[in-house]
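Structures follow.
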Structure 1
Amino acid sequence: MKRKYIFVIGGVMSGIGKGITTASLLKILEAKGYKATAMKIDPYVNVDAGTMNPIEHGEVFVTDDGAECDQDIGNYERFSGENITSNNYLTTGKVYQNVINKERNLEYGGKCVEVVPHIPNEVIYRIKKAGKEANADFVLIEIGGTIGEYQNLLFLESARMMRLKEPENVLFVLVSYLPVPKTIGEMKTKPTQSAGRLLNEAGIQPDIIVGRSSMPIDNIRKKKISIFCNIEPEDVISAPDAESIYDIPLAFNKEKIGERVLKKLNMRPKRNREGLSEWENFVARSKKGGKKVKIAIVGKYFQTGEFVLTDSYISVIEAIKHACWKIGCKEEITWLSSEKYEKDKKTLKEISNYDGVIIPGGFGSRGMKGKINVIEYCRKNNIPFFGLCLGMQLAVIEYARNVCNLEEASTTEANENCRHPVIDIMPAQKKIIKNKNYGGTMRLGAFDCKIKKGTKSYNAYKKETISERHRHRFEVNNEFKKILEDNGLVLAGVNPDLDLVEIIEIKKHPFFVGVQFHPEFKSKPLNGHPLFVEFIKAAKNK
């Protein structure tokens, strides 16, 4: 069988669900017995997502092999259960960088290197490489941005060229928006018709249109879209707002999107029965009631003006949900700005209203003082606490200051000349920072951690050696390990190769754990991450 390629393109506006559409179609094709993989193409000139502020573009997701990616890669992993690699992530910056490097290395044999065809050819090469490396039957390619924008034209040109060469192996899905204006009270199809025409202008005819709206699309509007967008009514897939993103593969399955895709590519399901039964059971379990667990996330990357942008911590949110559903309780997540707790410690009393507190990763000194005050309050008042990356580092600082009596303990990230640098930049990072070589140079990807038996972490993982994903430049300073341990801090996990502290714990506390890595990246809907599960159990017991 020749490999098939499905391009997912957005219409009308951003944020309507191209990523979830791609992830859901990935799930459905796998359920029909095929091996599928998904890749994201982003139109920005950044080489990867690592140099962008989370408020600017949402969470930076990290793969096992150390790629800093768009958050959609996280959804692909959560829906499929498979690990995505750096092959599956592409940006305008990376494409141009690759082409320029090849030109410098005379790989074009002295030819005049031009935007067309050399840029689209590089994109096609990367798409085919991703499919080959994954040994996939299907490669789903989500093109970032919206049809009609200048930025993604070259990626659309790549898709058009692939269709021209392999018409029987390439399929296009347009995800578009159908508004229902309150003043009119009627679903309007004109924006989607316009999106279809704009796609035609790029030389692409959509094969399937996924219509996003606040309510289901009726047959009258499906017929209207089919007439003006030159497709069959059955190829218009209704995608109304859903209670949960995990409902969407099941909703798409009812709309028979999988059957339409296979029919257009002259294929049949490999399985006689649908393979979504496990997913259906999981979704049903997620909707059951249960004890409400109130979790506070204390951070700084979620507020922009009057709006709260939860995309900055999307993997943390999903990991909380997965853990709650696994043990049969219901999550209630509240966002707390760390800067709120910096000036008046009386405000800390409200932390007692929550069953558990998470301090996620981040960079820079803004909000650090408030986070440290929250950590101290959780430690002294037996409130379950889970620190991720920077959250773990700040827990070490708080312990050093208030238990080890190292009053000036800090991190060199905030104060290069602090008296007690209990958190310090990794030696290998010093030269990188000096040369201002920031992109893709952190400690990135999966690394091993050896866990002490008898600790909460060991009881959670139930094994001595684990592998987790990292994204940081600073670590616990080994010069302070002895004084920390002598004063009761448990260094529960250490990287065996570099002797770096990976997990800290406090005894005689319901749950006080900090990890240098990002466990949220490995949490899956069908099987919550063990550390998040133990944290939620402790919060539920509170």
Structure 2
Amino acid sequence: MALVPLLILLERLDSYFQKFRFLYLTFFIASCVALYWVGGFTHMRDPYLMMAGGLLLLAEPVFFSLIMLTYSFIRRKLGLTIALIALPAVWVTWEWLYAYGQFSFPWLTLGDTQTYYLQKIQFAEITGVYGISLWIVIINVLVFMLFLEAAKLGWKVTQRRSVLLIAAIAVLYITPTVYSFTVNENKFMRPSHNEVNIGIVQPNTDPWEKWTGENSLEGRWNQVKQFLSMTNAQRKDSIQISVWPETAVLFNLPSSRYYNDFRSAIDSMNVSIITGFVDYRFYENGEAPVGSSVIPGTSVRYDSYNSIMFAEPRVPFVQKYAKMRLVPFAERIPYAEKAPFLIEPLRWGVGISNWGIGKDSTVFEDHLHNSKFLAMVCYESIFPEFVSTFVKRGAQFLVFITNDSWWGNTSGARQHAQIAVLRAVENRRWVVRCANGGISCFIDPMGRMYDNTAMYTQASIVHRIEPRTEQTFYTRHGDWFARVCAVLALVAFVTAVAEGLWFKVKGSRVEGKTS
């Protein structure tokens, strides 16, 4: 019901400037509470990270204020009732649009708040997270209408209209729970012969030391050997695949002199490896795209990619994927190809700035166990339709690798882990989540977490998962629900604009006749 006081306040304000001031203050406080960790203000206090995080905290309130200003515009032109009807669609539309483009940061999607209440989110298999957002806003609207009705009647809630509103709120609140009882859990959880035993390696490596410390090839290979040692220790659990976190390998292992040693190790263990690594592409003179990096002191241009590779024992090739959705500023300057002169002044100096944007949407094939899966890096897991397109193309389980250790033991890592719950429910897929310093876990198709690791600990966990082939309505149709909301919101907004123009034209005619 957190939006209700804001709706009450907007009724008491006249000008858009007044409304914007209060809206900005409201959402600035909310953003600081939810996203205080983004600037690393409580950990390391890196100047670049604090600047980028500070700018984000200043920008996020503008986005949310635009939602409510759109509602206020419709309310002024078409009246309160139509504006309240339109508000849920307007909210969802803005959330959906915010997930597009290189400046996007849809971390605070309203539906994500319900991931601790699994009985309330099972219908996401139809609507995706945006259906949950709509559900929340509708409840807020009905509570606000009840407040207005009760205030008008001297705070009596026994009148017919008030009773109907209370009943509507109650029905709307319990409907997702009722839906959850209709979900056939056995359909997603029944055991089969096709299960895969997966191990997760959580090394708890300090990312600041990793990127700014030992950078010789031999030193970085020694880090890989530590991972291999932890994987070897998992063999007692008969694992078939071992998952390592984002940028576990800080060099292009398949092209290095250590690749044969790596290949021999996984062949002897008979374990496949999914790991983050740094991939490179060097360009000939004149072939480099705008926005690529240059080796200092030379004219050699290249792109580095925050990538994933999948290596199987006795399979002579590796499969690769390069991250496609990059964190604004921290990983790449948004639209750097349009303004390459900003790359060097705005580059973060810890080694992960100006990643190249991946182009190949790889669905990995596990030849040894006859399954397919997607593997994505960190930030990509917060984009619902982006994930579902890979599932639609055949991914039978989801692997998310990440490094949330940049921000210390804050709520950021916990929020990130919870968001993965929705990707599991939307697509009814097992999620394997491997984090450098936590939280690593397994999530089943109903959204339940298993074997959660503690933050900032070295850990090794193993779980048997079931690759699934059935596709949900959301998987097949993506953000269809958000698109319907966008059409409804557009109709309301255009009608409000037309209404304003009509009164303006009508007023001009009346004034002309009077003259």
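Please treat every number below as a calculation from the coordinates, not as lab data. As the structure is a prediction and not an experimental result, all values here were calculated from the model. Cβ atoms are built from the backbone, for glycine too; each structure is taken alone.
1, 7, 13, 15, 14, 11, 9, 8, 7, 6, 4, 3, 1, 0 is what came out when P(r) over Cα pairs in 5 Å bins from 0, in percent, for residues 227-394 alone was calculated for one structure; which of 1, 2 is it? Working through the options, I get structure 1. Source structure of the calculated read-out (helix-only ellipticity at 222 nm (-39500 (n - 2.57) for each DSSP H run of 4 or more, over all residues; to 500), -10500) within 1, 2: 1.
With distance in nm of label points 7 Å out along Cα→Cβ at positions 267 and 291 as the yardstick, tell me which of 1, 2 scores highest.
Working: 1: 4.6; 2: 4.0.
Max of distance in nm of label points 7 Å out along Cα→Cβ at positions 267 and 291: 1.
Can you tell which of 1, 2 yields 15 when relative contact order in percent (Cα under 8 Å, 6 or more apart) is derived from it? Going through each structure in turn, the value belongs to 1. Among 1, 2, considering only distance in nm of label points 7 Å out along Cα→Cβ at positions 235 and 259, which has the greatest calculated value? When distance in nm of label points 7 Å out along Cα→Cβ at positions 235 and 259 is computed for each of 1, 2, structure 2 gives the biggest number. One of 1, 2 was used to compute Cα extents along the principal axes in Å, for residues 299-370 alone, and the result was 47, 24, 20. Which label is that? That value comes from structure 2. Here the criterion is Rg/Rh (Cα atoms, Kirkwood Rh), for residues 59-106 alone, and among 1, 2 the highest value is seen for 1. Ranked on mean count of other Cβ atoms within 10 Å over residues 3-10, which label among 1, 2 comes first with the largest value? Once mean count of other Cβ atoms within 10 Å over residues 3-10 is tallied for 1, 2, the winner is 1. For which of the structures 1, 2 does the calculation of FRET efficiency 1/(1 + (r/R0)^6) of positions 11 and 219 (r between Cβ atoms, R0 = 41 Å, to 0.05) return 1.00? This value belongs to structure 1.
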